[in-house]
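These notes open a run of structures that come right after.
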Structure I
């Protein structure tokens, strides 16, 4: 699998919504309105592109997934979203996006993120593949999310 990566811009809003909706459809069914990643309006996504830079992964000119982050300064980053289209999941695209992110931000000293506590596949992905620690939990509406941190 040969992936190319490109920073998203405001012209990618429709494509970003397509990736989010594909990746988070099952979460939307599971959590309903609590899944804020699904069904975003173009206006919300446009704001998100500015607040949380996004990098899109392509395979053979076809968008497969994305990573969204916020630079919190002093080497600290928050991953707002790691999304892979449903039909592309399980092929290593999420791993490639995380590796790309870390390589492109060699100054990182701490990476944090959240994921729902009942998403076992996400928990395994972050703890086993990338050695994140679970450092807490919080309620996000009616969904409990785990807080993850990776430090070096």
Structure II
């Protein structure tokens, strides 16, 4: 039986590695860590391009995300686009000026995944992805059941 503490420690290590890579990008491009996290999220999560999704999925404070988005827009690195069907929803898109940062994020992502999966076979990575999806689905279903109680 897996010990949940061990699983959480593993995830904590992965998060710390990602933050170290983002800190390097932050320093190199003169952006805050929060701004780097926003840019990384947008780069690595196509179709999830609103501040609300960043807050929910990255578990960041709404005010911090809002301030980072305002700063990135002000610096010409992000642009806002109103949703054509829901005026309350605003999509965020990196601009051409953000390309060097996005390229650094791509390089960091490769380093991150290469480091995490070093020495693990392609077959085991595929199995890991399957198990990870299942754990996510199980957690989602358990939360739905708890809310109905």
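Annotations for the structure displayed:
- Test item: distance in nm of label points 7 Å out along Cα→Cβ at positions 9 and 65 calculated as 3.1, pick one of I, II: II
- For 11.0 (Kirkwood radius over Cα pairs in Å, for residues 49-96 alone, calculated) the corresponding structure among I, II: II
- Among I, II, structure where helix-only ellipticity at 222 nm (-39500 (n - 2.57) for each DSSP H run of 4 or more, over all residues; to 500) as derived comes to -9500: I
- Entry that produces 3.1 once distance in nm of label points 7 Å out along Cα→Cβ at positions 41 and 121 is calculated, selected from I, II: I
- Kirkwood radius over Cα pairs in Å - highest-scoring structure of I, II: II
Taken together, the values in this text are just the output of simple stated rules run on the coordinates, not laboratory data. If you're wondering where the values come from, they're calculated on a predicted model, not measured in any experiment. Cβ atoms are built from the backbone, for glycine too; each structure is taken alone.
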